[in-house]
Structure P
Amino acid sequence: MKPSLNIGKFLGVEIGVHYTWLFIAVLICVTLAGRFSTMHPDWSGTVVWATAVGTALLFFVTLIMHELSHAIVARAYNLPVHSITLFALGGVANIEKEPETPKAEFWVGIVGPIVSAIIGVICFIAASGLGWSPPDSTTSPIASSLAWLGYINLTLALFNMIPAFPLDGGRVLKAVIWWITKNAEKSSRIAGRSGQVMALLFIGGGMTMALTTGSFSGLWLAIIGWFLIRAATASVVQTEVAETLKDVTAADAMTSTLVNVPSDMPLSGFVEERLSTAPHHFYLVTSPTDDQKIVGLVTPHDVAKVQRNDWPRKTVADVMVPLNRAQVTELDTPLIQALHTMNEHQINQLPVVANHRIVGVLSRDNVVQIVQNRRELGSRSA
């Protein structure tokens, strides 16, 4: 999941916020303000809202700690982690490749709930030390805040251990099945299906609760189920695609036809002479003084970023991606890995290189065509 807003780096990991989390953050603040106001009528409005906002910010920090624990353990198993994104259901550490052993999968998955549980226990102990006791009899804002953080982090730990992918419990389930069956693809498929079933139960139970009791909690449960079923379905599809492409490389799927365009060509001429008559997904940009020297890459998407009125005044060089900044892949790169690179950098084409020369281009269309062909051939052979 790509963040909508980057907020900085910690331990070399980018931390971002998805737009869905902003909605949840407001909802948490409002809910906490209502809770503190009801349980502590002697507090002023300023104290209520200051405590609510401060508690929400601390919860934000505990979520980051949960996800950082995944990132730290993943790195210990040589799994690169580029970023952490907080979203409606909590957060996700964007691990760039799958664990290679069930042991790695298990520890990467279970460490988050362990950390949340530890945070929850520490918060309860600290709150008790400040005079808190159930049901929140203290008048101290700090103690009340710590007590809620203890409750929510223990709840988060338990919720994440539900054996439904993409929750941490789903990763643990996948690791256990993988260890028993020695089959990574089968374990991924079962964990994904488990996530779909659990999501349907959440949606059905939540809607029933909302319709029969009018409870907002039921609606919230259904929303959680909706997020889960989307993520679980994506996981199942990804597993099926990975199985289909497991022995395919970039060389097998790339297009070898490459078209050059000079860097000093006006965008208006590029559109009229190239894109309008013989369109391609991808063009090599050459030096105006040496048509054998590749200096960059350009796509129709790059041109579309420029206002049409500016096309006569802009050249291909103004919109191209310089060669030294372009994402590329090797001929023998597994196709599924190349697809991960395109997803990670949100690009639709990937130049394929050999001996430091571009020899082809891989596009999402190529990947889709390979998957369709293999599935059709598989269904006919069956």
Structure Q
Amino acid sequence: MGYKNKNRHVGIVGIGETKFSSHREDVNQPEMIHEAVRQALDDAGLGIDDIDCVVHGNMELFEMVHQPDMWHTLGTGAYGKSAFRLTTGGTTGGTLVSGADNLVASGMYDVVMAVGFQKLQEGHTTGGITNMADPLWARKLQSGALTAQAAVKVIAEFGEERARRAAMTYRIIMDKHACKNPNAHRAFHLEWDQIDDLMAHSPPLIGDLRLIHMCSQSDGACAIIFAEEKKARKISEKPVWVRDHITVHREETLNLANNYYPIDTTHRFAAEKLYERNGIDNPLEYFDVFEMYDPSAWWGLDWLRDFFLLEGDAHIRMVENREIMIDGKMPINPSGGVISTNPIGATAMIRVAEAAKQIRGDAGEHQVPGNVEHGLASSFGGTMWTVLTMLEKETNW
């Protein structure tokens, strides 16, 4: 909820991210989580005793361990503290941010640490997803996260050649960003002259969705510390403020009678409501960076239109003109995005963490040039769930 409905401002004062990899065999789950927690505490200059509450989340069925927060206390430091466990699919990290923000804004706690993680080498993601779907009523989800829905949509509207080339352009831009991020899992150093070869020879997954388009399975953790305004200003010289967030979701079973889906996606609906209540008329001009949850290049390409409320082929032209690069008009995923790094329980939280780093001006080699004051981060998962979060450098809204 926006500040008008909050008791107080909430600032991000500490951020921690592990190195992300396909296999973190050097650590167990609590040890891996502890890496992110230790970084966040050091970043904020705090000790674990300064944390009032820990909010923990992952997709527990992917590692097939029930209530992992109970034995992760060795890594989270939550022993003897108030704690919450949240799981909402791919949006888990965004839900953790929303929950932590609300806990502080409400006055229930002054300092809250949110921790998201996934160790996907220890489970089977697609198996977990497909087994969640009812084999009769939800048969469309039986392919799990692998779907060519966005590719079919974009190709039907803009033609095969233009659509496929734009999707691969988006993919190469994300890789160039990932190559600047030392924590990124996949950084292939792709070049523009590889577009035709990748379009023709990358292994196909389903339809026009190819392996190179799709996000990875990653191991890793992210931790973010939130504090109420007075403490935030004492703890950090440059806290990043959570201005607003919105959660929108739609169960596919609501439309079984006639297989009809509303024209508006949850992305567009969330964006419209969020911008309206915050008085933002032109999001493309307002925001300085957007960390988008983009599970594939096709989705990232398609969803640009929804998040920025664009019409026609404006989103395609943004990609074709490379305006979404770090030094472009609207930098998208300077971190490399979900396509490069995807520890599912932490993935959406990483979007917020990376946007906050950009606003603080300390994202390192993948820092957006110039002054970054307004950040946007999205989460995606479940049955078309969206969590959209706005971050600000100042509290002058």
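Read the figures in this text as sums done on the coordinates, not as results from a lab. Predicted model, so just to flag it, every value in this text is computed and none were measured. Cβ atoms are built from the backbone, for glycine too; each structure is taken alone.
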If helix-only ellipticity at 222 nm (-39500 (n - 2.57) for each DSSP H run of 4 or more, over all residues; to 500) is calculated for P, Q, the one returning -10500 is structure Q
Matching 3.9 (distance in nm of label points 7 Å out along Cα→Cβ at positions 237 and 357, computed) against labels P, Q points to structure P
Value 1.6, calculated as distance in nm of label points 7 Å out along Cα→Cβ at positions 285 and 301 from one of P, Q, is from structure P
One of P, Q was used to calculate relative contact order in percent (Cα under 8 Å, 6 or more apart), yielding 26; that structure is Q
When P, Q are compared on mean count of other Cβ atoms within 10 Å over residues 13-20, the highest value belongs to Q
Re distance in nm of label points 7 Å out along Cα→Cβ at positions 173 and 277: value 3.0 computed from one entry in P, Q; matching entry is structure Q
